[in-house]
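Structures are listed in the sections that come next.
What follows draws every value from the coordinates through simple rules; no lab data is involved. Keep in mind that this is a model prediction, so the values were computed, not measured.
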Structure I
């Protein structure tokens with residue numbers, strides 16, 4: 001998987017940037033999965049990719065969001081992502097259901113940071129949640145740096161309406177969740193774009209161990 005990322009980096013001669021979104025979904029009656037996706041875009045392709053994605057907005061629509069869209073609109077987005085040349089990294093943590101998932105988020109972020117650093121991807125944009133939660137992400141990254149994480153890693157937070165490249169990760173995670181519910185069509189179309197997919201080291205195994 002990492003070899004594919006390396007070859008794209010060499011071909012583009014431009015560093016990759018990561019645009020990260022989250023999702024939370026029930027798996028069965030008792031398990032809950034926290035998911036992160038990082039969409040990797042060559043820096044010199046970001047402007048054109050943003051424009052391509054914004055063309056998909058309906059009049060008056062501020063952002064694209066999987067759960068708000070019809071089946072035909074979802075297929076349109078998946079087809080667009082398939083043609084954009086983005087690469088996608090997915091990290092998940094499966095655990096018991098709980099209302100507060102900050103611990104699950106930190107586990108996924110740590111795994112994601114280490115994988116991206118190994119790919120020489122160090123510039124990350126995370127979708128903003130709230131000022132307090134964004135500060136928690138910054139504090140977490142600072143703590144990981146003190147513990148030996150690559151010091152080049154840096155994060156910023158932007159709202160989904162302000163950064164259309166975050167919509168790619170949103171759609172990929174929507175496709176993963178659709179797969180878990182039995183609709184494999186979206187994820188199968190995106191399969192070639194997924195260059196890394198893993199659970200966190202202490203994630204539970206699913207009750208039905210049949211991952212995407």
Structure II
């Protein structure tokens with residue numbers, strides 16, 4: 001993906017503080033229930049009874065911070081009947097609220113659940129990659145808010161050269177669906193997408 005902006009996420013360092021999620025909501029004054037960036041707590045394992053004592057067995061947990069992946073193959077754009085979704089030359093995928101008819105096709109098509117319907121304006125919304133800030137040479141709000149420096153933004157190929165080619169871990173979908181502009185350093189307990197034995201443990205819908 002030449003000239004494609006991308007996110008880098010270091011799952012090995014994320015502590016699930018949700019500062020990135022809150023910074024995004026604050027910058028865009030998002031209404032209740034809409035979060036363009038979300039932090040998943042994913043984990044699993046079980047407990048064994050040994051000699052009358054309950055003992056953890058293969059218990060694990062890690063966090064995944066995710067937003068719109070500004071994919072190379074944005075299916076949200078492909079299904080939009082109003083041509084309201086476009087992909088810029090730098091790879092940023094945007095929704096034009098003046099063209100959006102609120103049909104939610106993009107929401108249903110996106111495997112990441114990135115497009116979200118705004119009940120007040122009756123149009124779809126999603127992460128803009130803080131295009132306004134990036135156009136000024138600045139970082140997206142989520143990147144600067146991360147206290148553990150787990151998030152980075154840059155050219156997709158450069159990020160791959162620096163951090164590797166992994167683009168999916170549980171609970172994210174496999175990368176072959178939309179070719180996300182995402183590079184991940186996995187947590188030591190991270191499981192491959194589609195092969196997970198755990199579940200999403202916490203994802204509050206109240207903010």
Structure III
């Protein structure tokens with residue numbers, strides 16, 4: 001914020017107010033129940049003025065999705081920083097991913113249940129993928145994980161991501177009313193999968 005003019009700070013605050021109102025309305029009514037008019041009314045703004053910040057409802061939803069990715073990526077970074085060794089770091093990141101989906105099902109829906117968009121295809125996706133790939137490479141370099149011609153570092157990365165994504169998806173969809181069963185098994189499943197990286201064949 002340092003060095004920014006009052007006008008720039010007001011614009012930044014207004015933009016965030018719009019995003020916060022949009023997110024709150026999505027939590028209450030879902031994306032389908034969202035409208036520019038409702039957002040404008042919520043922050044006492046005119047629809048025409050709101051369009052100066054976002055050109056369409058889709059652009060606005062995409063900006064909210066991007067913030068969801070930012071929050072998830074921040075949680076993953078924190079989890080990895082507080083763990084030691086490639087095995088434990090991937091385990092911590094995976095469990096954080098699953099727990100984030102449980103605690104923030106709307107965020108998870110916005111990130112992964114809607115069609116691909118700028119928010120899901122650009123920097124936010126790359127941050128998540130590069131962080132996981134870094135851990136996999138670290139595990140390979142330190143001799144913890146084993147690769148082969150058909151089981152490369154990319155394969156390990158996607159195997160891990162598919163596992164945690166699948167567990168997260170189950171607890172936020174078909175197992176939503178019985179998520180305790182998934183939560184009770186998630187760490188054991190993930191530990192078993194990561195252990196497999198040590199003897200890839």
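Values as computed for the structure displayed
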| item | result |
| --- | --- |
| If semi-axes √(5λ) of the Cα gyration tensor in Å, for residues 135-190 alone is computed and equals 21, 15, 11, the structure in I, II, III | II |
| For -13000 (helix-only ellipticity at 222 nm (-39500 (n - 2.57) for each DSSP H run of 4 or more, over all residues; to 500), calculated) the corresponding structure among I, II, III | I |
| Answer label among I, II, III for the case where Cα Rg over 2.2 N^0.38 Å, calculated from the coordinates, equals 1.20 | III |
